[in-house]
Structure 1
Amino acid sequence: MSITKHVPNFITSLNLLCGTLSVFTAFHGMLMEASLLLFLASVFDFSDGFAARILKAYSPMGKELDSLGDMVSFGLAPMVMLHMMLFKVVLGSYEADLFAQNIPTQLLILSPFVVTVFSGLRLAKFNVDTRQSESFIGLTTTATGMFLASLAFVFDNGSGWLFDLLQSQWLLLAFVPVFSFLLISEIPMFSLKFKSFGLMGNVDKYTLLLASLFFLIWLGVGGIAITIALYVCFSLVRLVVGRA
């Protein structure tokens with residue numbers, strides 16, 4: 001077999017490696033570094049599919065490896081970040097003893113890992129759901145991970161109004177049921193892949209891209225989270241209008 005056939009799997013393995021290192025750094029309270037590693041993992045996650053198309057190197061193993069990589073990078077690492085944010089907000093320090101707290105507090109701080117379970121369900125569902133070849137049903141694990149990673153970056157940066165919002169344990173906790181639901185929901189989420197570059201049929205995509213540019217300039221990395229929230233809102237509006 002030509003060595004080019006292994007290129008996509010090698011890129012996917014880099015996604016998995018970055019996700020694993022992101023978990024490690026997040027558990028050590030290095031949320032900015034963990035976020036950057038996750039952003040790098042997302043680049044590899046995009047690139048492996050692109051490489052597979054260019055090289056015509058699709059394989060059943062590649063599909064399974066991609067899901068395993070996404071499970072670590074976008075199903076586990078971002079939840080460790082959310083867990084550590086809750087740890088800091090609720091207990092005041094990363095060095096606090098979690099198991100010296102009462103059981104409700106422990107459960108509260110550990111609750112983000114519930115989303116990891118739903119991420120696994122989402123990935124398993126995607127692998128067998130033939131409806132998701134052109135668009136998505138439910139929010140992707142990648143989008144969920146990028147949302148939380150961008151907020152973790154802001155949280156570790158320690159300034160701005162978005163940072164102030166993230167000091168609320170109730171806001172952080174709200175992400176658990178919201179993302180658990182979105183990951184396995186039947187809400188159609190439009191794909192950002194362009195079949196053509198004309199305006200017809202791509203209004204939502206161009207609007208989202210322009211909005212993301214605006215939010216990134218305004219908020220920096222935190223703009224990623226706002227863009228993903230807007231993406232979910234666009235998808236919900238399309239669903240409601242389509243049913244009207």
Structure 2
Amino acid sequence: MIVAIMQPYFFPYIGYFQLMQAVDTFVFFDDVQYIDRGWVNRNQIPINGNPVWLTMPIRKASRRLPINKREYLLAEGALAIKRKLRSAYRTTNGISLLDSIEGLLDFNDANVARFNANLLRIIAGWLEIKCCFVCASELMTEDESLRGEARVIELCKRLGARQYINLIGGVRLYEPTHFSDSGIKLSFLRTTVPPLQTADGPKHFSIIDQLLNLELKEISHLLQKFETQPLMGNQNYS
């Protein structure tokens with residue numbers, strides 16, 4: 001059993017979907033603290049070579065609340081995002097899929113975790129990704145005290161994982177010996193899909209940009225363009 005555990009991001013970049021492709025079970029880390037200015041409620045698309053934010057506003061609440069206890073302001077957020085998408089992609093060949101993406105924004109559950117998990121599952125279906133999906137909150141109760149790496153390892157154990165894969169950006173979050181002591185191989189995935197060149201340098205954008213500029217079969221081909229590598233000891237993998 002190969003497992004990945006990630007926060008449910010908002011229309012993330014292709015590497016997130018490559019991670020889904022690489023594992024048997026993908027866990028939405030829905031019961032961890034929501035962090036402002038992260039990737040849970042926003043992402044970027046390129047417009048005229050410049051990064052532009054697509055942001056779904058969050059209802060004000062305690063910063064201590066986990067992702068699955070926060071709510072979107074759907075009405076105002078969805079409308080603003082649709083306008084940006086229509087402006088940015090009105091001349092592409094993906095107009096029919098744009099309708100489908102707008103349909104994802106019309107999902108009527110304001111819960112941040114459920115809203116994001118819904119769009120992630122549906123896009124994975126479009127791309128014919130076959131992994132199973134589960135939410136961390138379904139595997140561990142809220143009153144359990146494990147946090148961070150220890151919680152990830154416990155989730156892996158409950159799923160019977162022999163390998164845990166994370167995106168390369170999380171390499172500094174984990175100590176390999178803690179996983180090996182639990183009989184779990186720790187690996188990291190790096191996309192080899194070339195980033196787009198922008199005025200701010202090379203950048204990977206939301207999967208939306210590929211969905212609206214490429215055929216689904218082309219994106220499925222891109223899903224295979226990644227490499228994984230185990231992390232041993234104090235190895236520097238960057």
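Readers should treat all values here as calculations from the given coordinates under stated rules, not as data from a laboratory. As the structure is a prediction and not an experimental result, all values here were calculated from the model. Cβ atoms are built from the backbone, for glycine too; each structure is taken alone.
One of 1, 2 was used to calculate distance in nm of label points 7 Å out along Cα→Cβ at positions 6 and 118, giving 2.1; which?
It must be structure 2, since only it matches.
Work out the source of 29 here, i.e. which of 1, 2 gives that when relative contact order in percent (Cα under 8 Å, 6 or more apart) is computed.
2
Here distance in nm of label points 7 Å out along Cα→Cβ at positions 46 and 78 was calculated and came to 1.5; which of the structures 1, 2 was it taken from?
Working through the options, I get structure 1.
Given that helix-only ellipticity at 222 nm (-39500 (n - 2.57) for each DSSP H run of 4 or more, over all residues; to 500), derived from a single structure, equals -10000, which label among 1, 2 identifies that structure?
2
Given that distance in nm of label points 7 Å out along Cα→Cβ at positions 190 and 206, derived from a single structure, equals 2.8, which label among 1, 2 identifies that structure?
That value comes from structure 2.
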